[in-house]
Structure formats: structure tokens, C-alpha cells
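What follows is calculated from the coordinates using simple rules that are stated; it is not laboratory data. Small disclaimer: the values here were computed from a predicted structure and weren't measured. Cβ atoms are built from the backbone, for glycine too; each structure is taken alone.
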Structure 1
Amino acid sequence: MKYSILVKQYAMTKQEFEFWEIMKKNTEQLGTIFDPQPSQVKGNIHCVTDPAEVVIGYLGVCTVVQKRNYIDKSKLMQFSTKRFYTDCTADSVLFERIQGNAIIHEEDIYFNRNYILIPLDAITTPFGDVIGHMGTAPRCADCTLRGTKNKPAFWE
């Protein structure tokens, strides 16, 4: 199994880098007595009609270099994750059930409007009549909900 990561590197001037570092400190790193104090932000954008107007922003032009890296799973350190399908189980759904001396037909309820379970296999009588099905949750039976079998165009 391989993983793909697209790395983009942006080249910017020292002034632009310092502007974004101050913005980060002023917006993301506040809240405790150990965090840096807010700093005055000075960008390179100014109001042409009112020079006294405070404007925050930085117009930068930079180059971008990108590279796609493929990492083989064996090259990564081992870590434990919860497997998505460990709690998937199949359950039986019968189209008919016996209530007292009567047979209740529930085909419409379980077959036509079954939003809970996706049928996996038929439940039959010894004579071959289908009386229900084994089913499971959509996330356990439908792989298209979490992925695709088609490789992306960039994949090696």
C-alpha cells in the first residue's frame, strides 16, 4: 500500500514572511500568559484616499514549486488506528413474521423501504423460498461511500 502527498513550497520575501508570522501570533497564539503579546501589523497595502486609514494586508508575488511524493506503508513507523470495519456485523431481516396464529408479511417494510441494512444474502426455506435477507449497514457493505476503485490520473 502506498500513500501520496503533494508538497507545495512557496517562496516569499522576508518582509512577507514576517507579516504572516505576526498575523499568526495575533490570531492563533493568544489566550495564556505565556503566549506572545499582540503586535502591530504593518503590511504593504495602503488606502490611497485616506492615508490615515488603517489597512491590514500584504500583496505578495511568489513562486510555487510542487512535487508529489509516494510513501510506501512499510517506510512509515508502525502506529495503531481503529479499523473502520471492526464493528460491522450482519443481521437477519425476515419478510414474514409469525404473530400469534397469523403470518405477517413485511416485504414492503423491509425490502422496499429498508434504509438501514443493505442486503448481503438471501434467507431461504428448505424449499428455496426467500423469506428474508442478511444485511448490514451501508458503510460496511458499500465501498463507494469511503473510496473508489479508480486510480487518480496522477498515480504511478
Structure 2
Amino acid sequence: MTPLMRANGFLALLAVLLGTLLWWDYHSQQTGYPLLTPLDPATIQHITVEANGQVIEQLQKRGEEWFSRGRQAPVDDTEWIGHLLHIAQLPSLQHFDAPADLQPFGLDKPRFRLIFDDTVIGWGTIEPLSQRRYVLVGDRVHLITDGYTHHLHAAQ
């Protein structure tokens, strides 16, 4: 066996090992964390998006279609609604009981509130070390990945 063949074999083994580690890490993240809410997106009937305490969008499900407040035609952007519904099932990467003072987390006056039926999710600030977003659901503060705020901005 030539040195080149040995090097290629070693690189192939390394690639398989790295692929296995990536697969394992992905699956452990998907199933290893509790969900942000117990809601099933298929059963949600109302979505409200608030910004700075003001309602900026209200959606209601009728049959299989979503309608915006004051409109007779269904909402065209079903992909956006799907992204909003997905937020209900995000993994809570960390969580703890909400303290009396929510100001350090930006949750005393959340910039955004996303309301699914009767479940309210308040949007707080970013945790500086992990770059995860603080959100308030009921009496629990959760940390989630910060890849969803732009979907709330889209309602404006």
C-alpha cells in the first residue's frame, strides 16, 4: 500500500467519523430539549402579533385557510404563517422560573408578543454569551435560537 493510498484511506475514515458526529449532534439537539409550548400547530386557530404593545396582525383560521383581520380573502403568504406556527414547537434550549424582575431579560415590556390562541410568548433581549433570545411563556423564561424575530418584523 502506497503512502498516498494510506492517506486517502485515513481521510475517508475521518470524513465518515465527522459525518457520524454531525448526524448525532443534529439528532440529539432535535430530541433532547423540551418544546417552547405544548401546542400542536395544527390545532391553533388564532394568531396575534403585537409590537410595542400594539396589535399589528391578527390571523384567524377558517377551515384550512388563514384570514387576516378585516380581509375577506385568505392570506397569500402561507409560508410566513407556517414559520409563525413553527415557533410554538421550538426547542427550549434553557429555561427557568421567571423572576419578579423581568427587566434584565427585556421581558418587562417585550418588543414583540406572539399569541397563539391563549398562549402568549413575549420576546425579550439577546443573551450576550450564547446569542440566544429570551422569551417568556407563562411563568417560565426560555432561551431559543434567534432565527425567528424577522418573522415577527414581517407582520409590520
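Could you tell me which structure in 1, 2 was used to calculate Rg and Dmax of the Cα atoms in Å as 20.8, 75? Mind showing how you got there, number by number?
Numbers: 1: 30.1, 90; 2: 20.8, 75.
Going label by label, the one that fits is 2.
Quick one: distance in nm of label points 7 Å out along Cα→Cβ at positions 62 and 134 came out at 5.6 when computed from one of 1, 2, so which one is it?
Values: 1: 5.6; 2: 4.1.
This figure was derived from 1.
Here mean projected area of the Cα convex hull in nm², for residues 38-125 alone has been calculated and equals 6.5, so which of 1, 2 was it run on? Show your work: numbers first, answer last.
Details: 1: 18.5; 2: 6.5.
Derived from 2, not from the others.
Have a look at 1, 2 and say which one yields 0.75 for FRET efficiency 1/(1 + (r/R0)^6) of positions 78 and 102 (r between Cβ atoms, R0 = 41 Å, to 0.05), as calculated. Please list the in-between numbers first.
Working: 1: 0.10; 2: 0.75.
Matching structure: 2.
So helix-only ellipticity at 222 nm (-39500 (n - 2.57) for each DSSP H run of 4 or more, over all residues; to 500), computed for just one structure, reads -9000; which one of 1, 2 is that? If you can, show how the numbers build up before the last one.
Numbers: 1: -3500; 2: -9000.
Answer by label: 2.
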